[in-house]
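Visitor: As structure tokens, here come the structures.
What follows draws every value from the coordinates through simple rules; no lab data is involved. Bear in mind that the values here come from a model prediction, so they are computed numbers and not experimental data. Cβ atoms are built from the backbone, for glycine too; each structure is taken alone.
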Structure I
Amino acid sequence: MHLPRSFLIFVLSTTVWAAAPTLKLEPFSAIPYAEPPVGNLRLKRPVLKTQLDVDTFDASNFGAGCLQPGQAPPLVSEDCLTINVFRPTGVKSNAKLPVLFWTYGGGFNQGASSIYNGSAIVAKSVARGTPLIYVNYNYRLGPLGFPQGLEADNRGALNLGLRDQLAALEWVQTNIGKFGGDKKKVTVFGESAGAIMTAILFLNSPLQKLARAAIFESGSAASAATFNAERRQVDWVNFVSAVPSCASLAQSQNTFDCLQHANSTEINAGLLSAIANTPETFGFDPTIDGPGGLYPDVPSRIFAQGKFAKLPFISGTNLDEGTIFASKSISDVNVLRRNIITNFSPPLVPPQVLSEAVDEVLRLYPVGDPTVGSPFNTGNQTFGLSPVYKTAAALNGDLSFQSQRRLWIQTAAKGGVKTFGYLFTEPQAGNPANGVQHGSEVLFVYGAPSPPTAEAIGLSRMMIDYWVSFATSLDPNDGKGSIRPNWPQYTTKNEVLLQLNGVNTTVIPDNYRKEQIDFINSDPVTWRH
């Protein structure tokens, strides 16, 4: 693989951790890891591409992201399955450096590898004497990455985005040694949808052959509602209906052949329309694909059988995970109750059991008492909104993120897996009704906290040190880099988290909202967890 030696660095934001420019990096960008998923390869599993077709390849710029709302060609394209490698300058091919492999979030509808510049992470790894290589990639989004409906199920075309992730990891296994990386020391990490995808791969995939550890930022396997393909048939019909040359087949179970012959402009129009008109906020999520699939059942049933990957991991959440997903206009508890029931229907338990469980969680998260709502620790403040909003935000965050993180890490600890947990509580600028919202930790991990106060920069440095330490030694406490508190392992006898906060990073018990989360986790199948 012949690649040029000097390249441009893509910047995550205008504010980058101060040490990054002091180190020269070699980013190799837009390398194809799979054949372009167009024409006859559209809506099919990725075809791994481990070698280039040319002797000299221009790796100086990020390639196009995958088709998605808010972006138009040439910034996005169907030909988007590319991978990027950031390494320190001068690394020899036999260096065998550990690898951090990132999967971006974006609700399975948006996101691109070009947004996430790993230069600060690589620079910090070198400065602390534990150099590593950073890798990220693009995966297919929306109906192209996560097809829904019976036809997709029958054709074995579900969870294509997850298959893209596996293909990218297989590319790393084949090629990272040429960049000086060690294929046996890959740590997969991601946020939101990226964490969810990675967590799903712990259920029934060859992940243990492709990675040795993981970091989950705000996402567990069932954080996106777990359903089979039939549940979202309407989303597939909406997609095909908006592809002009295939619209007449939308209600049939024979759409794939037509879609594979449609041009990319038509496909993009269908994708944009389908995402905009889905009955749910996120209609194109990973889908349960049954025995032998990547997602064979709801996670708690797999946990109970002990059939998950036994890899060391860090798993954490932000204080107010649910705020950006709760409607700011909600004001009626009956609407909230109906929304919860709809979100978990059709239920995996008798409908009456789900109804009674919803009644109980509404008792445990009382409407009318904003002091127990989210954003947490804001007392009676309602930010000019109905107090139902704070209840909805608390419930959303605990059902989708907090309860699942706790169930996952407790299950793994009981199984003897080395795990570490965190709660990110750093105050954020912006809309105060959002609190420490979902996704707010990402800029800290990438060395670009905003606003860049002294406390925020210090926290960012510590977080990068923890992440790099874990990736290089399987322990966040290697004693190198910034001075930082010891992060205890999460065990059955010591269920503790590290609170990540610029003025108070400290160890805390994992017992917040214990009664509420214990109830949710007492019968996780009720919540499709």
Structure II
Amino acid sequence: MKFSRLLLLFLPLALTFTFIRCSADIDKSDPIFDQKVSLKKRISLAVESDLLTKLDFPKGIVDSVYVFYKSRDFKPVWANDSMLVKKGENWKELLKFPCALGLPDNRPFKFKQDSLTNTSIVQEFILTARLAQLQQDLKVGFLDTSINNYRPIVSIDVKSLSKSVAQMDTVKKWGTWLANMGPKRREYRYLAIGLYQFASKKTLSNIHFEIPALVEDSLRCVELSKESLIDKGYLDPKKNDDESFWDAMSRFQADNGLKADGVIGIYTRKSLNESVRFKCHRAILSMERWRWRAPFPDRYLWVNIPEYKLRLFYNDSLLSEHRVVVGKPENQTPELSSKLRAIISLPYWTQPHTIASKEFLPAIQNNSNYAAKNNYKVYRGETEVDPTTINWKRYKEKNFPFRVRQEPGSDNALGLVKFEFNNKFGVYIHDTPSKGFFNKDIRAYSHGCMRCELPDSLARFILTRDDRQKMTRDSLDTLIARKEHFTIHLHKPIQLQVDYITVTTNGKGRLLFYPDVYDRDEKYLKMMKVYQKVN
């Protein structure tokens, strides 16, 4: 009896649920799918009956697509009454390669697919909806870092959608057309064009390699390296001789920000291990990072950590470029925005407490002349103390009470020139006496500051163009020659941006993949659900 009563109570609910579910089902005999009816009329009927919601299209896309077709009196774009036209076939073909378009290949929205999917009217809506999503994602981005996930797909500006549709009949360079949907940045533009050339009209290999170190298994290391180079298109499988292999390896290293020496080191193996598909997603993430960046002013300094480069731009023209050394993985250089306000000749270097307690203390414990030899002065509070009178053995890292300052000079850790800007991390750009690091391909050796090659040249460029600046390039040379500590305040501070963008281009459409030395891409690639651990 109890079961019968429960059944009677449940039955109306079940019938209601069935009615609701069935009411949303698509009637295949609906005039919307009758090819004897003009496609224009069927589009009108589909909008009226809310076909796209029944197909589970995202609401934002549904709204945009409906407004778009209403604005053109329901006239179709991609199809005629029975099939796709050439424009529709071309766009459908491009959509097979979402990575080439600048989207993660799992980003395009899902919808209900059945036997109606390939009908001309459904294809008409799909192709418009795909363009609407692409245009919005390339403009504002697809990641929402506040929720660590993809952004919800929202409605877009129908005027811009109509403009893009109109342009497609005359597009000759698809990479350029796609680039114009994103930020008006030269670097972004080059990336979009390079990615399209790199990933269009081909299946992206998803093979992830695990190449052992040469010292572990030299034969296996070389064998898998060859397989990886073949997989990535650098080595012809029919040309398997040593000369072809090392030539291919050198070209691969050059494209991956490494010294083209043919040596299979740790970062070469990591780059070889990455699948082609994964590299494309790193490029897509780099494009996304440019969308997060506010437009730069007329003049600015830009440091890109993975590239180990500092560039000075005036009026959007590259004025000067310098190699830099950045922080070790354990002392990472931060991403930041600030303004360069002063240039200091012959700077003092006050060691951060962490460096003084971890490096200076053990050094002077082992050599009582260490302070004098390296031109350090020691202070307790504001009072200078003679380091030879201190029993250094009494102190450890946790109870180190001193402040250590290195005097100006050619051996000073900051070198001869320092560039000052406000930031909460206590880092700056400076010269260095350790010039040898600039010749390395992976230049992550500092405590977090950015060591700049030829900083005096950079300072001269800045001073020459600083409005109403009384200190000239000759004045700086004089200060350095006299070994004089002096602060030159800029009348017009320069915007400084320190970024972490692991994929760039050579300016001619060729992608350059730099090692993710700090593993900072990992977080975002996991949001994109494409992350793979590279050994």
Structure III
Amino acid sequence: MHLSLLLALASGVTATAPTVSLGGTTLVGRDVSLLKQDFFGGIPYAEPPLGQLRLKPPVLKTRLSGATFNASNFSRFCLQPGSSPTEMSEDCLTINVFRPSGISENAKLPVFFWTYGGGFQDGAANIYNASAIVAQSVARQTPLIFVSFNYRLGPLGFPQGAEASREYALNLALKDQLTALEWVQANIEYFGGDRSKVTVFGESAGAIMTAVQLLNPDFSNVARAAIFESGSAATPVEHTAEAREVDWANFVGGVPECASLANTSHTFDCLRTANTSSILNGVITAISKAPELFGFDPTLDGPGGFIPDRPSRLFKAGRFARIPFITGTNLDEGTAFTPRDPDMIYNDDTLREFFLANLTPSDVSAQTLDSAIDRMLELYPDVPALGSPFNTGNETFGLPQGYKRFAAINGDVSFQSQRRLWQQTAAQAGVKTYGYLFTQPQPAGNPSLGVSHGSEVLFVFGGVTNPADVPLSRTMIDYWVSFVTSLDPNDGKGLPRPSWAQYTPQNEVLLQLNGQNTTLIPDNFREEQIGFINENPITFLHKKRFL
């Protein structure tokens, strides 16, 4: 849902726009009168990352210049493929606030902070209309404030290569996210929010980024709780920046002014003087030529960094923020990331080649890896009825032989196993956590994708159009809002709904989110397969080309 829908519903807005004083500047927002909400958008939270600030950590900006600032709409979003240049800008590090109308500055409302997904290479805050979440929070008498922001994408957000490492330019988008949260700490009180009651949440890349932040025990200074939809700290490929030197060379090679330097280790100075059109061309080139589906993931960045070591090792060492969280996945996470070329055959030999090409880590021997592959092929036999989309029997949807088998492996290695490992680790450490499995059928979708990655997002944002989906959507919003406002999805307010039991070492249960059967289920599906993956976390460093 886009804000334009929100504005269309308002059909005009009242003559008096809401305002907020931020230092010496008055922010003029938009009064969405029909929904009794205020919107403030496009507020810079960092200096524009242009010129000498390009490819550098964000510089926090808590105050604006000028007497007034037009905050009535979203800003342009960050550079990415597939969008019109007129919709994008490098000056995109902005933040947005949805709040109930009529609240006082000292209302001290809980804050819901959203990070969008998009494979770290696309996405934008303006796609997500939070009006349904805010409206339902008010209706159930637990009002909250919703905050979203833009972060840098692709090579600008996640630079790769030895030079980026040398220049301390790794994981810039994670620094954008943290800087946006620092802006919230500095300013949300002026909008009626409580900086001590921030719940961070995100989906896919947004969930991964948020989970990576939790690898820092001090993250509890800026957030008191979290919700992760289909993403954990170890979901993406985790390499050092040097492992993706080719991606950086492709980026530089796509910037005309700097192409001659593509294979050198001295590109940053030139890139900082290039114009935005050239940089956009480099972004498009790099992403189109990447040997992996996602070539600009978060990067291992060493001591003092966001990911100083493999997340599984950090979990084992107890290095993570102890804040309550909800985490969950969809039934068929792997289908969207499994190649569907009709000429491809996923037999044992093909899968072995994929594993060897994409899972080879430096941490284990070739013999160990080969043995692990043998065991995976045994644990995931080529039986369509056992594959993903699950619960579809022997139907193969006209797709390549072994597609369902490979989709099951994809989903389990990168999503289901990671969610389970993280949740079990946190529960053992005494962290309050709740888990879910979203299984709502998607009759309007492609049946070969099943309940695929991202299917739950419209339900969380109240954007479903099928009347049969509305009750589940409202129920999910109630669970999410209840957790944000009380740190418990079972506050007894809003719609009647099943009690969501806490995930503990003695009671490893998930809430199945399904309009026909929302109920608790044991977290033991594919127990042997997922158990094997989680017993060998360093071997399974997650897929490259095919995820």
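Visitor: One of I, II, III was used to calculate Rg and Dmax of the Cα atoms in Å, for residues 322-385 alone, giving 15.3, 41; which?
Guide: II
Visitor: Taking mean count of other Cβ atoms within 10 Å over residues 58-65 from the coordinates of each of I, II, III, which one would give 20.5?
Guide: This value belongs to structure II.
Visitor: Tell me which of I, II, III gives 4.7 when you compute distance in nm of label points 7 Å out along Cα→Cβ at positions 42 and 482.
Guide: Clearly, the read-out refers to I.
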